[in-house]
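Structures incoming, each one as structure tokens.
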Structure P
Amino acid sequence: MNIGNQCCLFWGIFLHISVCLGEDYDLDDKTGLGRSFDGIGGLSGGGATSRLLVNYAEPYRSQILDYLFRPQFGASLQILKVEIGGDAQTTDGTEPSHMHYEDDENYFRGYEWWLMREAKKRNPNITLIGLPWAFPGWVGNGGNWPYSFPDITASYVVSWILGAKQYHDLDIDYVGIWNERSFNSKYIKLLRYTLDKRGLERVKIIASDNLWEPITSVVFADKDLQDAVEILGVHYPGTNTVPKALKTGKKLWSSEDYSTFNDNVGGGCWARILNQNYVNGKMTATISWNLVSSYYDDLPFGRDGLMTANEPWSGNYVVESPIWITAHTTQFTEPGWMYLQTVGHFTHSGSYVALTDERGNLTIITETMTHDHSVCIRPPLLPYNVTAQNVTFHLKGTFASISELQVWHSKFDFKSNKTVLFQNLRPVKVIEGSFSIELDVDEVYTFTTVRNGHRGNYPDPPPSAPFPKSYKDDFDVSGNPYFSEAPNFADQTGVFEYFTNLTDPGPHNSTLRQVVTQRPVTWVADADQTISVIGDYKWHDLMVSCDIYMEAVHTGGVFVAVRVDKGGGVIRSTRGIFFWVYADGTYKVTNDLRGMTVLAEGLSGTRARVWYTLTLTVKGNYASADLNGYPLWKNAVLWEPRHGWVAIGTSSFELAQFDNFAIEALA
């Protein structure tokens, strides 16, 4: 690579001609500035994507958070968007609502409150956003539509914002409508009215977290809706906008983007869209789904986060390339900086943006990512070619007096595996307002007057390790005071949370309880049964035991299961070996969650409101089980699936408790 004011002469003659003739690009603020930069962010939730992060021990948990949020260290994120939990499956799991029922409020459920506090602790200026994916069933009055009673829905959402402030001293800056689902103009206006009525005028509305249309046309035509909506937020825009969106005069955000495996191609995707979302679409904020891949790998969209932290049992985490690509922008800008009007594409492809602040600082970010090395999971990327090129930037207007720029560089090397990320190079001299740079393909550069960039670093975390083969949890809530969910359990339908029975001082006064008793207003097709998974997806031979307690008289049923092979939005079709007992005195063994394939069944003598111990053992093609230590059935023959998670759950949306959970992997 070469940075300077003259073409280097050691290139071969043909490459010398194609590169060193070069092109000139002006960076000038004389004719005015472009749009205001609003930040780069990450999205926690939209499917329980930070589920395992909270279970990391220190110092590793704080190290991960530093790589995400600490200014001038890692990604230095400027926006954190979180799911307003709705008790329903939203991609990789469920997140609990602060109001399971109409007369129930608890602002300490789940981990999003904790995560927002930790982000704010590191960056007090971080922008906070809340968005519902689903709603508890009472909000929809038993239907699957949150707008039937818009006043109830608005009050429910506003209560979450008020709770964030009252219980966690968190000021929510923006709130959305209903993720990637229909919007309702009447509801949006009522939400604005309710926010204002409750003294939350500063909280602005984003709509509609879906496509450009129809929200753009509706906002364009409705003055009251224009007044209610602050941001037009779209998902996966492919760096493009629509003319009418620009004509609204609203800020335009890519309010969910990326959603791509976090290898180097994913880093290339992120580099390209961070620049081109503004160059092509005038979008002033981009938010990654997801923030951190902190859920089981074999759930949908495994490792689609800016970094990976899905082994709290080992402490291992991986700082992936998107962290350092983010740093190219976030460490050298702040929300409120202004884009220059002179931004765009290079002649031989790639792009550049330039931003400035009121103090006259200048930051330029360039990217030359090739097509195959920057493909995002969506939308499709049309073919294009990038070639090595020499470019000369001419700094004009306010910037003409700049004499030196700091240089940060990333180079994706897909041939020799010599990728370098966020490397600080020697400064470039600006001579008579100009400097030249030879840009190779698959590179990212930052040229900046900001001098405090830093590539943060911690000692290597512990090595990766599989989930422990021997695992126990007695669900003693005193050992986990900050979180409502038991470590490493990943709820897929329903919500399983700590429960303390104040009237029972006996051995089961602290348990894990399934608490959702009404089907939520869903985002995907939740199962009719509730289920929470745990463990190693590769497990095949093992023994699991758990004490269970059915609370629903006559109709209730609970299960323990092994080799559970699916999760996320396809949880309804998951298979495995499910051992059920029911309050009517029967049992059943099925090969699927829905109970369609029965392997064994009979009488168990079980009833509600009595504790039982279930033990399920699977070896090879045979399964057997004990009830309170006595064989109930044995040697049921099974063929598929061959491996999967362990799980607990209930036969419907009903109350049930679990205690003294234990796993022993046999192979």
Structure Q
Amino acid sequence: MGISRATTEKVKERADIEDVVNDYVPLKKKGQNLWACCPFHNEKSPSFSVSPAKQIYKCFGCGKAGDPIQFVMDIEGVGFNEAIRHLAQKYGIEVEEDKEQTPEAVQAHNERESLYIALGYARDFFVKSLHSEEGKSIGLSYFKERGFNQNIIEKFDLGYALNGWSHLHEAAKADGFSDEILLKSGLILQKEGDPQRLYDRFRGRVIFTIHNLGGKPVGFGARILTQDKKQPKYINSPETEVYHKSDILYGIFQAKKSIREKDNCYLVEGYTDVISMHLAGIENVVASSGTSLTESQIKLIKRFSDNITVLYDGDAAGIKASLRGIDMILEGGLNVKAVVFPNGEDPDSYARKVGSSAFKDYLESKAQDFISFKIGLYAEETANDPIKQANLIKEVVQSLGKIPDPIIRTVYIRKSADLLGIDEDIIQAELNKIYLKGKKDQYFKEQQQTQETPIEDLLIASKEPTISDKLQLQEREMLRLLVNYGFEKVSDELHVCEYLLQETEDLKFETPVYQKILKMYQEALSQNILPQPDFFLHHDDSEVKKEAINLITRKYELSTLWESRFQIFTSNEADDLAKTVYDSILHLKKKVVKKLMEEAKVKIKEVEEENLTEDILNERLSVYMELKNYQVEIDRQLGIVISF
């Protein structure tokens, strides 16, 4: 169902950008704004800015921008309605459904939201099935044997898939879900060779619900309890529009608050490891769910803490095979420790074996920094083998090269040298080779990344910006002045917006979004509304809202200390708006004239190529010279000296 306008307005009034962003990214104050490393792309230096005064965020690296609602949409990957529901829940606002919504409008919900609804339905179906006669005898008894109590079962939405071909499919169809949505959500399958034959993906298995960061079900893991060797022990939801395995960590929704409070995240392998640790009173734990750790998962953890402790089963071969994950964590700028359980044990089995108190003590006492862990892992097999010792040194240096912080890297170099019994200079020399090569590779990688780049950055990066590029930049500058200062006055009787619009009424903007903003501005004035920045910042059109944020935010701002402490006074564009606006109009007109002159040159050239008459040539030359005179006059007014 849709959400009422009243609910949306309540959310807009209550939602605070600093509060909302802080749920995902730790912010630090610098100047008037708050800053962090952007949660939407990988970066080492903070370029993500939050303005509490304007209630907006803006990343100067990737271009993401918006208000609290847009931030939730971007970070959670949800639509507008889902973002409103998320914020309403956060602020305790009752959600009123839009009673005017028709069944057709509900059916027209976008596919992404429909998938969330279908997956939520399946979650409820599996939870309900756990308490059926079959579910109690098989699924619930299994969970009870593992020590899972009712609170933990409800906390993780544990369930059971009935042992039949179409229990879920038939129930979902009866409740109005289409086969298309059920197929796209991965809940049902088509029989090969018979597309009309549809059946449940999960049958006769206990269900582990996989949630996204906001607590929405996005997929399921299912474990079989029989000894049928023809069936895999676990099957999982396929990749869908809302479920990307590389971006999800099992338990992150239940753990994010604790991770931030404890400033540490325990990383385990499986579903039951996570749940057993919650039972032991340790909630800051997530699982990669049997998949190799990915950069996206590491970035997800980094939103809440810079510290990860990896928990390993007591299997040396398996540990060595997964060491690449530690290097990836280091490269992501996080601090990493490791804990190894006794041979044959994993977090789930060991927690049940020794109890909550002893388990916590073990984690604290056995945690090692990654260098001690890595060197200790190979100590026995390299003890009497110089070649293996040399290879170990190279392995350690490779890991050291992943650490972005030079101070932390230096500390670990010293520790590595002590543990390996070699000179620091040897490690540093090898590290320099790797580090320089890595920096070079990273540079080219960053150059190839496709990011949403502001027009001014494109012009800086381009050796030869086109006339259209320059014109777009000047159009942007005029819109920037209009949005930021349009309501100010340049004289007792004249507002900035009136002057700007009068002087440019004959000009047609080429950039579509600027055309749209200009039209909105003019329509507002016709209704006796004098728009201020908030008029665009809170507009329903997301494109306009985003561009407005780009127009009113700046990456750098002068410190107030320049004047208050050092008595250094700098000029500000707002100090003399009349001159600022006048110059901007002239520069815009100059770019327009320049473009028209280039077009006139092309038409003059066509005369010769197409054997047109001399009269046409003279006419086109006359147009060019008229434009040239106009350019000279503009340059004169701008104080630009033209030499012939």
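Every number here is computed from the coordinates shown, using simple stated rules; none is lab data. Note that the structure is a prediction, hence the values are computed from the model and not measured. Cβ atoms are built from the backbone, for glycine too; each structure is taken alone.
Quick check on the output: 29.6 is Kirkwood radius over Cα pairs in Å, derived from one of P, Q. Which one produced it?
Checking each candidate, the match is Q.
Work out the source of 16 here, i.e. which of P, Q gives that when relative contact order in percent (Cα under 8 Å, 6 or more apart) is computed. All intermediate terms of the calculation are to be shown ahead of the outcome.
Numbers: P: 16; Q: 9.
The read-out comes from structure P.
A value of -16000 was derived for helix-only ellipticity at 222 nm (-39500 (n - 2.57) for each DSSP H run of 4 or more, over all residues; to 500); which structure in P, Q was it taken from? Spell out each step's value before the answer.
On the way: P: -4500; Q: -16000.
Computed on structure Q.
Just checking, which of P, Q has the largest value of FRET efficiency 1/(1 + (r/R0)^6) of positions 32 and 272 (r between Cβ atoms, R0 = 35 Å, to 0.05)?
P
Given 0.30 as the derived value for FRET efficiency 1/(1 + (r/R0)^6) of positions 264 and 424 (r between Cβ atoms, R0 = 25 Å, to 0.05), which of the supplied structures P, Q does it correspond to?
Label of the originating structure: Q.
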